[in-house]
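Values quoted throughout were computed directly from the atomic coordinates according to the rules given, and no laboratory measurement underlies them. Since the model is a prediction, treat every value here as computed from it, not as a measurement.
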Structure 1
């Protein structure tokens, strides 16, 4: 049988594609930030106009962990006004979907040490155990708020079903009952 003429290294191709996506995301975010700075200032970079409201004063670099990997964003600094952006929340270090994935891993029973390792592999930056714990405290607070909310009217019909699962709950790994209750009001609406 003849030798194949064309061969390719699949791992190298994956690495190159991953880097291409990461660099594209980085360029897009930096372009968005520059456009927002131009809109706030009222003039493009190096443009002299009478209607100018502020001046550019360089930029500072920040890291942001996205699902495409860790990117370096260049946050514009302005003289005469404060730069605020709609693209990236202030003090945000990770994309929301990355935080949600970490919370989901923890709730599925993955240890915090393992989450550190997985985040390093998936997104190129590890997170500390305290970060994972802080994210989960926020999630548990939201769940507790929902669980203890007052029911503002009477529900004539309530359907209840449940299942017992082994999950991480409140910081320990134990059996947890998942109960689903659906209430139907007088009009027949859920």
Structure 2
């Protein structure tokens, strides 16, 4: 019975939107990401065991307009001219495909796309590593921790999807979103 709620597929997407109204800016970002036509339910950070990552287009074909869709969603909005906003999703999957992985989301201001990408990948990998009993010094650089993960044979795959935007020069609401969309069938 509950197995039908365990996602079998996942895809990543991102988008931006701009509008004079805050909510409509968010709607535009969801449209750009291709997920505005669904009833999105935000979920936390677990990547199910054996969940297959598919292309956005393939994932969208599995969904129907108005459907309730589970997603890990990051969003950032600003109406401050030139303010850098970012939203990112990171994924870390273990070597053992029968174990769950972690999805991390972050949204904030002032980070470049690369910095946000590294940050969300690092968060997801760190969450995964600590569940496997690996002790980590939080002050250690991410690249050094990556080597520790690999030495323990822990993390097979990490990835990130990040969207950054610069606030509209005329003060329009500017939104960015990044999402991991989970599909149970």
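Using volume of the Cα convex hull per residue in Å³, for residues 20-99 alone for the comparison, can you identify which of 1, 2 gives the largest number?
2
Using mean projected area of the Cα convex hull in nm² as the calculated read-out, with 10.8 as its value, let me know the right label among 1, 2.
Answer for the origin of the read-out: 2.
When Rg and Dmax of the Cα atoms in Å, for residues 76-123 alone is computed for each of 1, 2, which one produces 15.8, 50?
1
Out of 1, 2, which one gives -13500 for helix-only ellipticity at 222 nm (-39500 (n - 2.57) for each DSSP H run of 4 or more, over all residues; to 500) as computed from the coordinates?
The structure behind it is 1.
When relative contact order in percent (Cα under 8 Å, 6 or more apart) is compared over structures 1, 2, which one is greatest?
If we compare relative contact order in percent (Cα under 8 Å, 6 or more apart) over 1, 2, the biggest value is for 2.
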